[in-house]
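Just below sit the structures, each encoded as structure tokens.
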Structure I
Amino acid sequence: MIEAIVTSYINPDLDGVASAMVWADYLERFKETHATPVVFGRLDDETMLVLGVLELGHPEIVPVCPDVEAIYLVDTHDPVQLDNTIPREHVVAIIDHHSSGNPNAFPNANVENYPIGAVATVLAERIKGEQLQFDQKFLALLAAAIISNTMALSAPSTTERDSKMLTWLSTVAPLPVGLKEQMLQTRSRLAGKPTQTLLLENYKEYRIESVPIGIVQLEGTDVMSFLLRPDLYGEITELRRLRSISHIVVSVVDALDHKTYVTTDEVVTRTLLEDALSLQFTGKIAVVDKILLRKTDLVPGLRRQLSGGE
């Protein structure tokens with residue numbers, strides 16, 4: 001039997017963790033593969049909440065990549081976001097939903113990449129389409145992941161595929177009463193954590209037209225209290241120094257009114273954002289009357305600008 005791991009980017013969100021767990025179970029039971037879900041980094045509060053309520057154990061957190069024959073990736077195909085101990089040539093399959101990435105970095109992998117709201121949607125489609133018998137807890141986990149990643153189907157990345165699969169999952173494996181509301185509360189809780197912790201936990205790095213850019217994406221109900229923290233810009237600068245990177249963008253979605261607040265510490269980065277996304281800054285903050293996401297708005301806009309509008 002082939003030894004394999006299923007994993008995602010460093011510090012994955014609920015969609016990455018849920019998809020890794022379900023794909024590992026699928027491979028184990030139906031594809032004669034001994035597959036183990038593993039995490040590099042940490043599990044966020046929302047993921048820990050959902051796994052706890054559903055009484056599912058969490059994937060093993062590993063410091064280096066285990067010595068296995070095959071690696072399956074979910075929710076990324078961007079080598080910049082992966083732990084550097086993962087041998088790229090051992091990656092055999094990828095399921096993603098991000099426009100940013102480099103399929104050529106994984107020469108032996110079958111890459112599936114769809115413009116949809118959640119990788120969990122793809123796993124749900126596979127289970128439904130193949131009429132597989134799956135533990136209801138895993139099906140509920142996929143539903144929670146779709147809810148989280150699409151902001152309960154309100155995010156601009158949401159598609160009919162996501163909506164259909166969430167409807168089906170909610171029928172065959174309803175979430176425990178109150179879990180959806182608990183997820184929103186947990187995901188939206190910005191108070192109580194140090195600024196640098198929030199930045200690091202929600203940070204992804206991209207190489208866009210050879211320019212490294214870090215993007216922090218947060219969702220909250222107390223957005224202004226976060227943006228007015230006296231240490232915010234000093235901590236953004238410190239993170240930029242730690243990552244040896246020129247640009248860091250912080251994007252905060254208000255979970256109540258669905259506005260997005262974009263900020264950064266550097267004038268040159270604000271100018272880049274103004275040109276790439278037509279943002280208008282008042283001081284250090286730009287407000288947009290809709291939800292902006294990394295994968296559907298920020299990264300594509302920055303790519304267009306840095307490639308000369310191509």
Structure II
Amino acid sequence: MDANTETIKAQPAKSNFGKGIALCLIATASWGSLFPVMTEALRILDPFTFTTIRFVIAGGLFSLLLAWREGKGAFSIKGQRVGLIWFLGSLGFAGFGLLVFIGQRMAGGQGALIASVMMATQPMLSLLANWAIHRVRPKPLSFCFLLLSFCGVLLVVTKGNLAEAASSSQHLVASGIIVGGALCWVLYTIGGTLYPSWSPYRYTALTTLFGLISIVIINFTLLVTHGISTPDWAQLERAVPYLLYTAVVPGFLGVLCWNLGVRIVTPVNGVLFMDVIPVSAFTLSALQGILPVPAQVVGVVFTMSAIVLNNLYLRRNVSWRAY
């Protein structure tokens with residue numbers, strides 16, 4: 001999900017534009033499928049063990065891809081700020097991977113729907129992050145679209161019943177944790193702009209490997225302190241299909257397609273494909289028997305509309321940066 005900062009450029013050649021659209025659709029559809037799949041996976045393994053194994057697999061695949069495309073020299077970090085690479089990797093993979101799935105597990109059956117909508121708000125969260133980091137104040141109407149997006153999320157989380165949701169502290173805490181995970185990915189994505197000479201393959205592979213250090217430390221600490229239980233072979237065997245799917249499809253293929261697709265359609269167009277994530281998640285959840293209530297459908301429409309309207313509004317300013 002990392003797109004390099006760049007100004008709006010001329011429309012890509014039509015011959016490549018269709019390919020870029022297809023790649024972005026594959027990426028966001030795969031990300032949307034992640035959350036319904038995790039609904040089942042989290043019944044078998046805890047989020048910490050699952051995330052550790054998942055990113056070991058994905059990190060290995062990205063490392064092989066980087067070595068194949070750019071050679072062993074691409075793994076060199078001489079002259080680089082190692083602490084910053086580790087911090088960004090921790091945000092993108094430990095922060096995002098753990099917080100989102102912890103929150104999803106706490107939210108129960110509705111966790112996949114809530115998490116997918118939170119992911120769709122990332123373009124709006126990036127406006128706030130860009131404001132805080134680069135002092136780029138969002139345009140006036142963007143605040144209205146931020147509010148519309150927030151209202152959409154609120155409808156999905158509460159099912160339109162604000163009074164009932166307010167009485168459930170666990171439900172609210174779960175939503176807050178998921179938002180924290182989404183914000184981690186936004187900051188990780190913005191961090192990619194600090195390495196303009198690195199290819200997306202290099203940034204993703206190296207930050208994944210450094211992020212794994214944090215994930216392993218957290219997982220090991222929880223095992224030693226009995227915060228989580230060591231899984232038995234039966235659990236691991238049952239979790240294998242979910243581990244392979246989440247590591248290979250959304251974890252590896254999805255990120256790869258996004259990096260390639262967004263370079264063709266440009267980030268300002270790529271942002272629009274975030275709308276596919278909740279659509280994909282809601283469809284798969286419905287097939288699992290978890291049907292959204294009308295208020296949740298309206299909430300998704302609000303959030304999707306906020307992304308599209310803000311995108312159209314910002315296109316009027318050619319100096320807009322998309323993260």
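Calculated for structures I, II, relative contact order in percent (Cα under 8 Å, 6 or more apart) is largest in II. Kindly point out which one of I, II the value 2.8 was derived from, the read-out being distance in nm of label points 7 Å out along Cα→Cβ at positions 21 and 229. The correct label is I.
Looking at mean projected area of the Cα convex hull in nm², for residues 45-148 alone for structures I, II, the greatest value goes to II.
To which of I, II does the computed value 1.00 (FRET efficiency 1/(1 + (r/R0)^6) of positions 69 and 93 (r between Cβ atoms, R0 = 25 Å, to 0.05)) belong? Of the options listed, only I reproduces it. Structures I, II were compared on distance in nm of label points 7 Å out along Cα→Cβ at positions 173 and 221, and the highest value belongs to I.
Out of I, II, choose the structure whose coordinates give distance in nm of label points 7 Å out along Cα→Cβ at positions 157 and 213 equal to 1.5 when calculated. Attributed to the structure labelled I.
When helix-only ellipticity at 222 nm (-39500 (n - 2.57) for each DSSP H run of 4 or more, over all residues; to 500) is computed for each of I, II, the one that comes out at -11000 is I.
Values in this text are rule-based calculations from the coordinates and carry no lab data. Since the model is a prediction, treat every value here as computed from it, not as a measurement. Cβ atoms are built from the backbone, for glycine too; each structure is taken alone.
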